[in-house]
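Here, each number is a calculation from the coordinates, and none is a lab measurement. Bear in mind that the values here come from a model prediction, so they are computed numbers and not experimental data. Cβ atoms are built from the backbone, for glycine too; each structure is taken alone.
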Structure 1
């Protein structure tokens, strides 16, 4: 893992801040404004997706041609197993909340 330059650090901090704000608003809405659990699950999933973006800031400064090449590898700032676990968990939660919204709600 290489060190991050200033713009990558700034992007990582801003994404983490956005994830924390999104999750805080979701918890606030769940507790004080009677938000549905299904909507909170989608809010949690979106917060995890934003967090995953903060854990791989180098991705946003790569050329698109390199991202779609066969030899491209992700360079997260944490262990790649944890990074992929966060991404898969967020996608499962997001698709689960979409299915629950579609079939559970009347």
Structure 2
């Protein structure tokens, strides 16, 4: 009988949440997963993998965690659903969050 470490699909420990941002501002999505072997996390927008070239992506936990930072926010360019994908040799899982960008001039906040 062979004893070994069991392999497991990635499972999210932190998931991105829907956000509303003001044009010209900044938002951050956070995503982290666990699994065996340790998964790698990446970001997808409109079916395309997001690259470091156009977005600020900060990896942590040896790539099993990631922060996607978008600035300055622009509408409609950044108005989209962003998907976090965690992948290892056992497979992949994904979770998504929506970013809605509003114009700063039209944003009026009222105190209750």
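Rank structures 1, 2 by Rg/Rh (Cα atoms, Kirkwood Rh) and report only the one at the top, that is, the highest. Let's see the in-between values first.
Numbers: 1: 1.06; 2: 1.11.
Comparing 1, 2 by Rg/Rh (Cα atoms, Kirkwood Rh), the maximum is at 2.
If we compute distance in nm of label points 7 Å out along Cα→Cβ at positions 9 and 73 for structures 1, 2, which one ends up with the highest value?
Greatest value across 1, 2: structure 2.
The value 11.1 for mean count of other Cβ atoms within 10 Å over residues 49-56 was derived from one model only; which of 1, 2 is it? For mean count of other Cβ atoms within 10 Å over residues 49-56, the value 11.1 is produced by structure 2.
Where does the value 18.0 come from, among 1, 2, when mean count of other Cβ atoms within 10 Å over residues 25-32 is the thing being computed?
Numbers: 1: 13.5; 2: 18.0.
Label of the originating structure: 2.
Among candidates 1, 2, the computation of helix-only ellipticity at 222 nm (-39500 (n - 2.57) for each DSSP H run of 4 or more, over all residues; to 500) that gave 0 used structure 2.
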